[in-house]
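Have a look at these structures, which come just after this line.
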Structure 1
Amino acid sequence: MATTPLTLEPAELPADAVEVGRIADAWGVKGWFKVLSHSGNPEALFSSKRWYLQPSERGAKTFSGTVLLPIRQAKDHSDTVVAWAQGIDDRNGAEALRGARIFVPRSSFPSTSDDEYYWVDLIGLSVINREGVALGQVRELMSTGPQTVLVLGYEQDGKAQERMIPFVSAFVDKVDLAEKRITVDWQPDY
C-alpha cells in the first residue's frame with residue numbers, strides 16, 4: 001500500500017514548553033492516535049491546540065527536530081486520550097507519529113485553583129518536615145487511585161534511597177513554589 005510521506009512544519013520549541021505525554025499508536029483508520037499522558041489529569045492536552053513534537057529517543061524516526069502539530073480535536077476515550085491533527089488523515093499518518101514526545105507551552109495550561117498543582121511544578125521541589133529536616137527531593141508523582149503519592153529521592157550512607165509520602169492535606173502542610181519547597185508532617189523513619 002502506498003503511503004503519503006508525513007509532512008510536519010518545523011518549529012522552535014517554546015521556552016516554557018513542558019513534556020506532557022507521548023503518542024502511543026494509531027487509533028482507527030481516519031488519522032486519530034492514542035496519547036499516553038504524563039499526568040493523571042490531561043487538561044493541558046485538551047487546552048492547547050498547538051502541540052510541539054520531538055521524536056522518540058529510540059525507535060524509527062519519521063521526522064527530526066521539533067515540529068508543530070495543529071490539533072483538530074483531543075478527547076477522553078475510556079482510560080486514554082485520543083487526538084486528531086491537521087494533515088494526519090489516515091492510519092499510516094498516525095502510525096508515523098508513534099513514540100513522538102508531546103510538548104505544550106506552560107502558558108496554555110488551564111489555571112489552577114488554590115491548593116491545586118500541576119505535577120510538573122512539584123517535580124524537583126525539596127521536601128522538609130515541620131522540624132526542618134530535609135527528607136529528599138520530589139523525583140516523580142504516582143497516582144494510586146484515591147490519592148497521589150510524592151516519590152522522593154535522597155541519599156543515605158552514600159546510597160540512593162527512595163521515600164514515598166501521600167500528597168494529601170493530612171501530611172502536606174504547605175507547597176511553596178516560589179521557594180521550591182514542600183513542608184510536610186512526616187518523619188525520616190516513617
Structure 2
Amino acid sequence: MSSQKLSWKTLSTEVKYDNNWITLTEHQVINPSGGGGIYGKVHFKNKAIGIVALDQDNNIWLVGQHRYTLNEWSWELPEGGGPLDQDILESAKRELREETGLTANKWTKLMRFHTSNSITDEEGHIFLAEELTQGKNALEDTEADLQVKKVSLIEAIKMIADGSLTDSMSVAGILYVARLKNI
C-alpha cells in the first residue's frame with residue numbers, strides 16, 4: 001500500500017445498478033482540489049483471468065468471438081472470470097480447458113493488473129500455460145460462436161501492431177511472453 005495521502009473524500013454512495021457480474025455505484029465526492037462532484041465506479045464480482053497457452057514452437061492459442069459491448073469480432077487470449085473467493089490458478093485452468101480444450105502441466109503467473117482503474121476496481125491476472133495437451137472444450141452458452149486458432153507468437157504480435165487484436169489483457173500477456181522469450 002502506498003504511503004501517499006488519500007486526496008478524495010467520499011460524502012455518500014448509492015448503488016445505481018446491480019446484477020450477478022457487476023455493481024455500479026455513484027459516489028458524491030470532494031475531489032483533490034476541494035470541489036464537489038460525482039464519481040461512478042464499476043465493481044466486478046469476478047477477477048479477470050487470461051492465459052497465454054504456449055507450445056514448444058512458440059505458438060499460442062487465440063479465441064475469437066463477437067463481443068456484444070463492442071459490436072465487433074474480437075481475437076483474444078483464452079480468458080474469463082474467476083470468482084473472487086476461488087484460487088485464480090484454478091480459474092485459469094478451467095477457462096483454458098473450457099475455451100480451447102487444452103490442459104497444461106506447467107503454469108507460471110505473469111502479472112496482476114487493473115483493467116481500467118479510473119472507473120473500475122477490476123483486478124486481472126495473466127498466466128503462462130506450457131507443456132500443453134489437447135482435449136475437448138466445454139463452451140458456455142455465451143460462447144456458441146467462439147472460434148479457436150493457433151498462431152505463432154510473431155503473428156500475434158503482428159495482429160497487435162495492425163490493430164486486429166485489441167483486447168488489453170491479450171496485448172499485455174502476448175507482449176510480456178514475447179519479451180520473456182526474446183521474440
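Observations, loosely collected:
- Here helix-only ellipticity at 222 nm (-39500 (n - 2.57) for each DSSP H run of 4 or more, over all residues; to 500) was derived from just one of the structures 1, 2, and that gives -1500; the source is 1.
- Which of 1, 2 leads on Rg/Rh (Cα atoms, Kirkwood Rh), for residues 19-130 alone, largest value: 2
- Structure with the greatest value (metric mean count of other Cβ atoms within 10 Å over residues 107-114, set 1, 2): 2
- Structures 1, 2, by FRET efficiency 1/(1 + (r/R0)^6) of positions 91 and 123 (r between Cβ atoms, R0 = 41 Å, to 0.05): label with the highest value: 2
- Structures 1, 2 were shown, and volume of the Cα convex hull per residue in Å³ at 157 was computed from 2.
- Distance in nm of label points 7 Å out along Cα→Cβ at positions 35 and 99 - structure with the largest value, from 1, 2: 2
- Across the set 1, 2, mean count of other Cβ atoms within 10 Å over residues 27-34 reaches its highest value in structure 1.
Every read-out reported here was derived from the displayed coordinates using simple, explicitly stated rules and does not represent laboratory data. Note that this is a predicted model, so its numbers are computed, not measured. Cβ atoms are built from the backbone, for glycine too; each structure is taken alone.
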